[in-house]
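In structure tokens below, several structures.
Values quoted throughout were computed directly from the atomic coordinates according to the rules given, and no laboratory measurement underlies them. Bear in mind the structure is a predicted one, so any value in this text is a computation, not a measurement.
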Structure I
Amino acid sequence: MSSTNPNAGAINLDPWFGHYAERASGLSASEVRALFAVASRPEVVSLAGGMPYVRALPEDLVSNALARVMRESGPVALQYGSGQGLPVLREQILDIMAMEGISASADDVVVTTGSQQALDLVTKLFIDPGDVILAEAPSYVGAIGVFRSYQAQVIHLETDADGLVPEALAAGIARVRAEGRTIKFLYTIPNFHNPAGVTLSAERRPEIVRICAEAGILILEDNPYGLLHFDEPVPSALRSLSPEGVIYLGSFSKTLAPGFRVGWALAPHAIREKLVLVAEAAILCPSSFSQLVISDYLSQADWKAQINEFRGVYRERRDAMLDSLEEHLPELSWNVPNGGFYIWVGLPADLDSKAMLPRAVTELVAYTPGTAFFADGGGRQNMRLSFCYPTPDAIRLGIRRLATVISGERELLETFAGTGRLTPSAEGDSVTAPPPDLS
């Protein structure tokens, strides 16, 4: 049997290599997932993964909900359910979205296994190989992985401190269409962006919606962080401005706990029916047990107060990271997020965040290289630092270690510049050594 293996002649330990579908070539381990192995080592301060600090959630809130669900609805909780999700939870989700200006019908809400599955389902529904997805530069690594798996072409658009630049969106649409390519949707994280930390300004939101509406382009609005603001609430969701032009994705992973794996999609009515069908084809139905526990929590607990508790936890950690960056790494640049989990750091032009990772691991600190968040190889002069999980003291320790890493890297580069060599190349040089296999 013939094979299209580009590594023909090399030793291949996978006997089924030639049998995979072409789209499987887009599947690869993300740099974020690989870093979880490092984060699990107790001696490493991980500023890498975006794990919520679930210890801030009182145990009795969840344990009481679990007990009530099993006592009052056990047979239902352990049984198959609706492919669209439980009606009671979909009604409660409307109350959550109303906090960001969204008015909708529970009939248009589709409960999913985390918003990551919603991303996959929407992409599966719309993307043919070679189709274009517009996305901010940088963009969420999990979305890029999904888009690649369906053989989409991701075109990045410029962002700044106020989020996606409308002029860049309009120019990107014109350029892609002039090349004869098909744009299927704009993917955007307007609130406390992952990884950039920025929030799309209120002034730009209607302009983004208008540009997409006039061009006939669907918007996929991903909003897991919107309620985790530190000072003022975010502007109204894009979905509130265009109910028929926006699919809105939400999640309980950041405002409750990711272990429940419950998210949702709010779709235009015409899309909702097909979204339910593709969801049923994928998993039959989302977990009835998880949905009932979350529904009980929302009906019995003061969930708004609990979200406010999370805000206080994350605000304290953000401040610890900002203060430490200012003290130990004032030569770098970074954003000041008003919510969410992330600070996006800019490095000097002579440093490479991906190549620097091995030195960081040896210094017992982890971060996510900026390259994880670009589909085109960009981001080497950036890194994402997550302040959500480590304690303030651990954050301060991690930034001190990171400062040692960067100082060592700069000294090494200066040493090689003095020898006339363009780049380090001797055995053991961390600047050019590939990142370790952390999977």
Structure II
Amino acid sequence: MNSILLLILLAYASMRAFDFTLDLFNYRHLKRYGHVIPEEFTGKLDEALLRKTSAYTVDKMRFGLIETVFDELLILIFIFSGLLAWYGSFITSFNLHFIVTGIIFFLPLVYLNTLIGIPFALYRTFKIENKYGFNKMTMKLWIADLAKSLLISTILFALLISAALSLILASPAYWWLLVWLLFLLFSIFLMYISPYVIEPLFNKYSPLDDESLSSDISAMMSKAGIKVSKVQKMDASKRTGHSNAYFTGIGHVKRIVLFDTLLKQMEKNEILAVLAHEAGHWKCRHILKILFIVETGALIMTYVAFKLLGSNILSSAFLIQDASFFTKLVLLGFAASIFTWPFAPIFNMISRRFEWQADKFACGLTGENKGLASALVKLSLENLSNLHPHPLYAKFHYSHPPVTERLRYLKQFKAG
């Protein structure tokens, strides 16, 4: 075993050990404090619902751990047992065109990953989510969603990989920059077409039944200086009991979407507060800032990939002789998952900071803090959110601040 491979394996083992330790901390923290009703939820949460919330969190944690261990073992077996080397040699032995080889190499892996994930997805949906009253899907609808997702993924993946490989062939010296630009433009393109082409394939969108609410939302967005093309509700209740609201699209196709479950659970002032929070993300340019951070990192990673794929470092490090370009891509993906891992908590820290700013903006826009505070309480209770995450776990894995911290933060904003 060479020193580079040893370093990679040690880094991988350290990463997984740290993650599993955090999971254990989170589990023990919940077991220790899960019976305690937080001060912010006094009078809004009884012990029966608290026990249900803790049980739901524990079930998800245990199942998530099993799924993670299973997935990681499969990846290690595929890469280090010789399967990857054999698979790469088998595909390249057909001596097909570079682009065709790339599609044939990766699509079966995508399908195999989907197939392996089906038992886990079924258990999560029809066992865990069913147990706690969230799942509303029939098996027929679940299969239809899977088929549509797989079809869309196949088309988009084939188009994207074909374009990327064409750029690699056309510009061997600068493909890293062209491929990065391709993925950036493709992401923006999806933001435009998704609200009109992809999302309606899965859900039905319709105007709000409450014209007064729709009018108040439009007035609030105008006050915030945000132009929204539509305010719609989504039939989320045919799939789940969870509730949410979000902005989708960019530019002139930007619209607000409310889950029908949210509309049933919340009062008008709470809905307006939730949307004011989302408006805060737009006005504070959080979307653009996140896009800048992600794309800057992607540009650096693409250049590093260009250097590594053009050398024998990866094949030598992983002890795979005559590794093809596509085999090296798989090895690069494995290595990248390790060395980019420390940046995840940094990104989450930035995301949590954005959430604080959006909460502050929402209070300023609505002129009070009670609506958002009440909405957060309802969202937490309705979704059975963990009210006692371990602080260290939250810092590493939470993109949003724990709800109790957000509620304490909101208290400082007075009416007006």
Structure III
Amino acid sequence: MTYAGRRVILDADSHVMELDDFLDDYLEPPERERLRRRGMEALAAVLDDARRRAVQRSEDPASAARAEERLMHDKGWMAMGGFDPGERSRVLDLLGFDGQLVFATFATAMFSMPRSIRRYDDRGELARDLDLLYAGCRAQNKAVSGFCAGDPRLLPVAYVSLVDPHRATEVVQEAIAGGCAAVMVPSTAAGERAPTHPELDGFWGALEHSDVPFVLHVGGGGRLLDRAFHNNDMPVTDHLGGGENIRSKDYLAIYHSPALFLGSLILDGLFDRFPALRGGCIEQGAGWTVSWMQHLDYAQRAFLRTEEPLRRLGAKPSEYVHRHLKFTPFPGEPVGWMIEQAGGDLYMFSTDYPHPEGGRDPLAKFEDALGGVGAEDRDRFFRANMAELLGSRTPARPGA
């Protein structure tokens, strides 16, 4: 019996655990030399141990069997299939999932721009950082697609920065041609522009034309909280035992950037310009969407008289949410209540495999939270909503 049991499941969030050379084969020497490798270099001992364990699993059936028994317990680089695509296919066999979106974990930090584009005075340095940024996007997209290439259930998620509209459009077209199933964008302003600026219409149009959704993901909005809020003479560790990941006050802000980003897309009429465009909000919780939709509708009513773009909208803001967007709750959020309040068409199952944030048994937590939800809405949560998000990129059912 697989982890999914009799359920038909699509998993909206999983990750590859990159090794230190993940991007190297896809970059030219000048960009490769400029990668910020300090974080990966600090993990050298961990990565060496992970490689050793992977070799042991491949050579020793007993070690492989133990790893399979610990499928949902081992996390990060120590988990089966964290960085080996062949092992990852075996993981999906054991999980019994029909498909799984695959995001990068750390690679983006090696090439993303180190500070706001607004703060640059030296245009030469800015140009060099933009060159690295888009070379890095291309390299990451090829590397993630390569990881997923051997199994149609593994669905690669590309990454594209929007700060340069022309290059963003070029890179997204390349990622789509390379077989990506979704495209992650940062949940921030696009440099000096709003993400709805007409100069970015080529980017959004490429997604719509190709039937590929955009997705947001935790970390895409930058720092969640001003660090001063943690300077209270009451230090705590994060819930994973460190100190710089997510703590309770960071969690309070986790939805701020996606709520603002998605709300801006709606209020600026992007979905009227691109009526087939779809998007997902991944690993940023979903309970907030219940009140957020009311907040959006009130924003339209309150500013309708003074803001002409709001008068041009073809529907209420909350209606765009239902037509175009999906969200992944955290395990343990009251999904049954959320469906009762907002409808069964918004929420998707996810594991975050092999990250520890997903927990050891997300399926049990979601089943408990679904309570008395009916069969149709349960199928929406576990499968159909993600299939709607992916559209033509939804993997075919095995044997279909």
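Given a value of 71, 54, 50 for Cα extents along the principal axes in Å, calculated from one of I, II, III, which structure does it belong to? The correct label is I. With semi-axes √(5λ) of the Cα gyration tensor in Å, for residues 79-126 alone coming out at 39, 10, 7, pick the structure among I, II, III it was computed from. Attributed to the structure labelled III.
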